[in-house]
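Some structures to go through are shown next.
We did not get these values from a lab; they are worked out from the coordinates using the rules stated. Since the structure is predicted, the reported quantities are computational estimates derived from the model, not experimental observations. Cβ atoms are built from the backbone, for glycine too; each structure is taken alone.
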Structure 1
Amino acid sequence: MLDKQLARKLAPLVNNPEAWEPLKEYLQTLKDLELQVLAVATSELELYRSQGRLNSLVRLEQLKDNIKEAMERNDNA
């Protein structure tokens, strides 16, 4: 869970469209490539590793929403 102090430090990244949009595009490209790896995985280990990488990429894509949620949650507490 993201705390408010860290959310404040990360906010400039996600609130700057010139930085955030290209990063989102890059993350989507990495996800697409990883989905291809996942589709042809031949061992359980390869499958699990690919799933872990996909999970990390999805969490990075959700960073903007997580920062917003952290800022709002802590303001209301």
Structure 2
Amino acid sequence: MRMVKVVLRAKNLLRILARKNKSQNWLAYRMEISSGYISQLITGARRPSPKMRERFLQVLDGVAFDELFDIKESNGRKR
């Protein structure tokens, strides 16, 4: 069974925020989540849910899915 994981491209997100002259706190406020949760997404401690991915794309208007997220596939086996 193949498993699919969607992970945030943290470096790209930070570049996008810098281009827009916005902070992580601004992003958290606009997404209606805590700055701690944004930090967890950026460090990879958490993966964004489908709803959260949608919010990223809405708040960061004009940014493509592939610019913000990476899709990783695995065979589903734990080793």
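Using the calculated result 1.00 for FRET efficiency 1/(1 + (r/R0)^6) of positions 26 and 42 (r between Cβ atoms, R0 = 30 Å, to 0.05), pick out the matching structure from 1, 2. Don't skip to the answer; put the middle values down first.
Values: 1: 0.65; 2: 1.00.
Source structure: 2.
Of the structures labelled 1, 2, which one yields -28500 when helix-only ellipticity at 222 nm (-39500 (n - 2.57) for each DSSP H run of 4 or more, over all residues; to 500) is computed from its coordinates? Of the options listed, only 1 reproduces it. In terms of relative contact order in percent (Cα under 8 Å, 6 or more apart), the structure with the greatest value among 1, 2 is 2.
Output the label of whichever structure in 1, 2 has the greatest value of distance in nm of label points 7 Å out along Cα→Cβ at positions 34 and 66. Please report the intermediate quantities before stating the final value.
Working: 1: 1.2; 2: 3.6.
When distance in nm of label points 7 Å out along Cα→Cβ at positions 34 and 66 is computed for each of 1, 2, structure 2 gives the biggest number.
Work out which structure the value 15.4, 48 belongs to, where Rg and Dmax of the Cα atoms in Å was derived from one of 1, 2. The read-out was computed on structure 1.
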